[in-house]
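Okay, got some structures for you below.
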Structure P
Amino acid sequence: MYKIVKPFFFALEPEAAHNRVTKGLSAFQKIWGAKSILKSSFCVESPRLERRVFGLTFKNPVGLAAGFDKNAEFVEDLSHLGFGFIEIGTVTPKPQPGNERPRMFRLVDDEALINRMGFNNQGVDVAAGRLKALKNKNRIIIGGNIGKNKVTPNEQAVNDYIYSFHALYPYVDYFVVNVSSPNTPGLRDLQEKEPLTHLLNELQSLNKLKSKPKPILLKIAPDLTNSQLDDIIDIVQNTKIAGLIATNTTIGRENLKSSQGLQKETGGLSGKPLSHRSTEVIRYISQKTGNAFPIIGVGGIHSAEDALEKLNAGASLIQVYTGFIYEGPGLVKKICKGILNA
């Protein structure tokens, strides 16, 4: 079915296509029986798919990465497509429009995307309000991906993360600290050891004051050197956060087939070209630490084989985004079946 409608969506500008798909999915599920149809078509249920990671039980290890549902508008609708968890965001304290359009580009020959969205979102309070209103709160695990506003200087960035932490705390199961997007000027400077340690320690201090502290993860860039990854490992172990998400999009443009014009677009590259590097990062951290903490693997997962590669490299869970766009909603089912048959 997706192969039939995919050319129509790919004929549209990427953001327009995204809006059509999400709103169409939401409208479809208002039809009587539609949710049951989606569940029977896309969900795979098996105790062998369950994973217990950082104190949470996931019905399967396949999640939807942040960026697809920035404002927590479609959590209920997406939960019927077979995901084991959904990550909303990236959200910031204040609403912001993001960068000027066009800001997302398909590299079809590479099965990739370049985006420079710039944390466009309606603000964390709006997202929190939607999560609060969810009818079936226990249906699926929800992660909250938090970032800083573009206008907030790095010296004050910790305040942005603290605000979003408090706003989302009652409604999400885990947090992701995003300091690795290449589309907010200066954001990646927060990956340096001193500011990152300070940020995570501040969040952990607040977390420990809660009656039920929630897992805090750090999302890292694929463009870090091994030395920088060693620093990240030290930071995770010293701050005692729950784990890592590896990786975000890359600023690299190596070995692409698409036109030079597309390759020159600024922003983060995701999809198949990222697959090898993200797996390398997962394997390096996993082997270096002896699997001391969980890693969520993301980057270039377009098939069950890609997912198994990440899991075999040391990932405890995986997330899809660009592969979901290119392969369609059936990808989650294929991955779950691949895991069961491995």
Structure Q
Amino acid sequence: MPQFNFATVRRRLEAREASLSPHAVKSASGRGRAVAEEPSPVRTEFQRDRDRIIHSKAFRRLKHKTQVFIAPVGDHFVTRLTHTLEVAQIARTITRALNLNEDLAEAIALAHDIGHPPFGHAGEQALADLAPEGFRHAEQSLRVVDKLERLNLTLEVLDGIVNSSKVREDIFAEAWGVPSTLEGQIVKTSDAVAYINHDIADAVRAGLISEEDLPAEVHDVLGSRHSQRINTLVCDIIEASWATAGEEPDANTEVAIRMSDGVAAAANVLREFMFQRVYLLEGRQEETERAKNVVRVLYNHYSQRPEEIESDFVILDDPPWRRAADYVAGMTDGYAQATAERLGAPKSGDRLASAVTDKPTR
């Protein structure tokens, strides 16, 4: 009996990609990796990237990192890991509908927040203020997969990761870069679709807002329930971006991921509402400052004493500030708080804890 050739599996998977949109990225003709490798016998290159990300240490730590609320009491608040899974699910739905490369979108989505520091955006802002070269979580996510864990991912995935962030003003603003692939653009948009919706649910659960507080334009255009809003946004993206599916070639139609004007406007209204009523709420500033102080204590200590860093998640040849930033950014919320307390930060009686708890659902 002849020996089975496993490479047949990969070639069959790559052949299936030939039926994707002409605007999709095909794994066999992608830009490759910085360091060439023998191909997997049973996976495409983007499937291989996805698996490497899932098996990384940094990915596992996302389950104990804050999304919006710091140390909430309850099991139903969104963590950085559950957010990541929601982004991946939404991105896969849109990518599949548009006949683009679902494996590429999934890989980018799973790693887009992998470098996020503890305590959500409070921790990110603290590191941005402290580090000599600043700090952005998208750039740190790239650094994690490329330098710290050395996953040797494909260039398309790296591009999607580093260009995944958005500025406050507009979901489609280009200030922090635009992914070069449509799949990357879908992930960037899916990130906003995910967080503006699950953050509403968390804010309602925390008692900060109610569904009735949302702007009328949001209710009228996007819907009055969580599932309605996500469905409206996803379906609108698919319809507005249909040219990317390649089924109706038209030289006069721009191939890009977008929303219709009305839905995009409502989505931006919702984002601004969340900034004003939840993300930057004055009543949460004390909690935010205490979280930032934990990061300051850690960064200042380890940047002055880098020899005390006990982690393989740093590069020894880097300057002390860089090693400290990498070490602190990789910490989970609980580990960061416990370590800061050991170093002299306020102890148990003043522990960080949001005054939020799970409330019964109706």
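The numbers here are math on the coordinates, done by the rules we state, and not lab data. Here the structure is a predicted model, which means the values were calculated and not measured. Cβ atoms are built from the backbone, for glycine too; each structure is taken alone.
Quick notes on this one:
- Parent structure of the calculated result -0.43, -0.81, -1.16, given that log10 I(q)/I(0) by the Debye sum over Cα atoms at q = 0.09, 0.12, 0.14 Å⁻¹ is the read-out and P, Q the choices: P
- At a computed 21 (relative contact order in percent (Cα under 8 Å, 6 or more apart)), which of P, Q: Q
- Computed -15000 for helix-only ellipticity at 222 nm (-39500 (n - 2.57) for each DSSP H run of 4 or more, over all residues; to 500) - originating structure among P, Q: Q
- Structure responsible for 1.9, with distance in nm of label points 7 Å out along Cα→Cβ at positions 118 and 326 calculated and labels P, Q on offer: Q
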